[in-house]
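Before anything else, here is the set of structures, which you'll find just below.
Each reported figure results from applying straightforward, stated rules to the coordinates on display, with no laboratory input. As the structure is a computational prediction, the values presented were derived from the model and not from experiment. Cβ atoms are built from the backbone, for glycine too; each structure is taken alone.
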Structure 1
Amino acid sequence: MECGDEELERWAERIGRAILLPMVRAIRDVAEGGRVEERMSIVVKDWEEAQSFFKHLRRQGVGYKIIERQEHPKGLLITFSRLYQSTEDKIKMYLGGKTWKE
C-alpha cells in the first residue's frame, strides 16, 4: 500500500480510534458494575427457529441475554446481547491490580 505520510497518519488515527474507544468503554462499563456485551438483532421466521439459534449459541459456550422480541414483516425480530464473560473477568482482574494468567 502506497500512501503519503499525512494519509498514513489519518489511517492510523482511524484504526486507533476503532480499537481504543470500544476498549475504554468496556473498561468503564466493568468499573461501574456493568457487563461487556455486544448488542445485535436477528430476524427469524418464528420463536421455534429463534430457540434453535440460541440453543446453538449455548452449545458453543456463548453467553447471551434476550433484550426484546417483536413482530417483523418477515417473522420475528429478536434483539439480544452477546456476553463476553472472559473479557469482563480479565478487566476485573486488571482493575483489581492483578494480572491474568490463562
Structure 2
Amino acid sequence: MDSDNSIVISAVLVEKKELCYTPAGIAVFEARCHYAGQQFEAGAMRKIEFDFTVMSFADTAARLDKVELGKTLDMKGFIAQRSLRSSKLTVHITEFKIRS
C-alpha cells in the first residue's frame, strides 16, 4: 500500500478557536469543519455527514483565521495526530481556498 498521506476535502467552517502562537512565535489555527455529501460505496450512493477538526500553522493559519464562519473551504493537507502526546487525528491544512 502507498504510504502517501494526503487529503483533499471541501467542508464548511463551523467553529474556530482564537488564533494562538507557539513559543517560537508561529501562528496556530484550530477549528471544526462540517462535511455533508454522498459517496459511492458497494454499488450504491451513501449519504455521509460528519464534523472534523482542522489545524494549520504559520501563514496559512493567519489566513484561515480571517475566514468567516459558514464559508465553504476547499482544503488540501494531511492527517496526523493533533500533537505528539495526543492520539486524536486532525486534518492539517496546508492549502485552501474559499469556495464562492
* Rank structures 1, 2 by Cα Rg over 2.2 N^0.38 Å and report only the one at the top, that is, the highest. => 1
* Here FRET efficiency 1/(1 + (r/R0)^6) of positions 5 and 85 (r between Cβ atoms, R0 = 30 Å, to 0.05) was calculated and came to 0.90; which of the structures 1, 2 was it taken from? -> 2
* Structure fact -> Value -2000, calculated as helix-only ellipticity at 222 nm (-39500 (n - 2.57) for each DSSP H run of 4 or more, over all residues; to 500) from one of 1, 2, is from structure 2
* Structure fact -> Highest-scoring structure on distance in nm of label points 7 Å out along Cα→Cβ at positions 37 and 53 (candidates 1, 2) is 2
* Which of the displayed structures (1, 2) returns the greatest value of FRET efficiency 1/(1 + (r/R0)^6) of positions 45 and 77 (r between Cβ atoms, R0 = 25 Å, to 0.05) on calculation? -> 1
